[in-house]
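For reference, the structures are reproduced in the following blocks.
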Structure P
Amino acid sequence: MLRVEISMDPGIIGDATMRYLIDLLPDIVSKVMSIPGHPDGELVPGDIEILVQEFGKWDVNTNPLEIVIHASYFPARANNLDERQKEISDGIKNCVPLGIKWYVCVFLLYASFQNFGPEEG
């Protein structure tokens with residue numbers, strides 16, 4: 001599981017842009033962050049969880065669009081993390097409105113994960 005958190009200003013980033021990002025990110029992120037052949041590092045689009053939040057009146061010093069990716073640490077990811085972040089950014093930059101300030105930040109974390117409950121079929 002890999003988590004993508006999108007924070008946005010709804011007065012600047014419209015619904016069409018958000019729909020496009022939400023549709024595009026699982027494919028791009030799973031491809032770029034995957035570690036082929038590693039049982040815990042190989043990703044498919046269904047492994048990418050996306051959470052979206054709108055900025056509120058108490059948020060300060062924000063950009064209109066902020067994308068933060070939380071992924072498990074693997075040396076293979078750490079070795080070329082800047083290139084991976086750039087590839088993700090390049091893959092979505094055409095759907096971001098021109099003239100706004102935005103970023104993609106990737107955090108690699110030491111983490112443990114396990115699903116519970118019934119399997120979806």
Structure Q
Amino acid sequence: MWIAYYKNGIELHEDSKEGGVRFDEIDQNQLSRFEVHDKIHKICVDLNTGVFNVDGADLIFDGQFSDFRLIYFKRVRQTLTLSNTVVKKEIILFVGWQTSCDGINIKRYVGFDGNKLFVHCK
């Protein structure tokens with residue numbers, strides 16, 4: 001599940017039976033923070049400062065960056081039998097930011113699958 005926080009204080013919640021919104025309906029230019037959570041972890045990225053909050057602890061990357069753009073994606077890995085029956089399904093959620101500095105695309109994101117946390121710097 002995710003929550004998008006706009007600069008004007010409006011919150012948008014992931015599409016659900018309660019009448020939330022789809023990710024493609026988010027106005028990326030109005031985003032201030034973006035939060036992803038499951039039953040175990042909560043990760044929030046502040047798109048004004050670039051600071052992550054992972055389960056209540058701040059995660060700050062080196063560098064003087066600005067103009068952050070949201071990164072959010074899911075990676076799904078399925079193990080199938082020969083008859084295409086799913087025997088194992090793993091979903092990893094990733095959230096972070098990207099920016100450009102001197103013509104170089106810089107990315108920082110954190111992923112989690114319920115048990116493990118992953119940190120990516122590029």
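Observations on the model:
- For mean count of other Cβ atoms within 10 Å over residues 8-15, the highest value in the series P, Q is held by structure P.
- At a computed 0 (helix-only ellipticity at 222 nm (-39500 (n - 2.57) for each DSSP H run of 4 or more, over all residues; to 500)), which of P, Q: Q
- Relative contact order in percent (Cα under 8 Å, 6 or more apart) - highest-scoring structure of P, Q: P
- Calculated for structures P, Q, Rg/Rh (Cα atoms, Kirkwood Rh) is largest in Q.
Read the figures in this text as sums done on the coordinates, not as results from a lab. The structure presented is a predicted model; accordingly, all values stated were derived computationally and were not measured. Cβ atoms are built from the backbone, for glycine too; each structure is taken alone.
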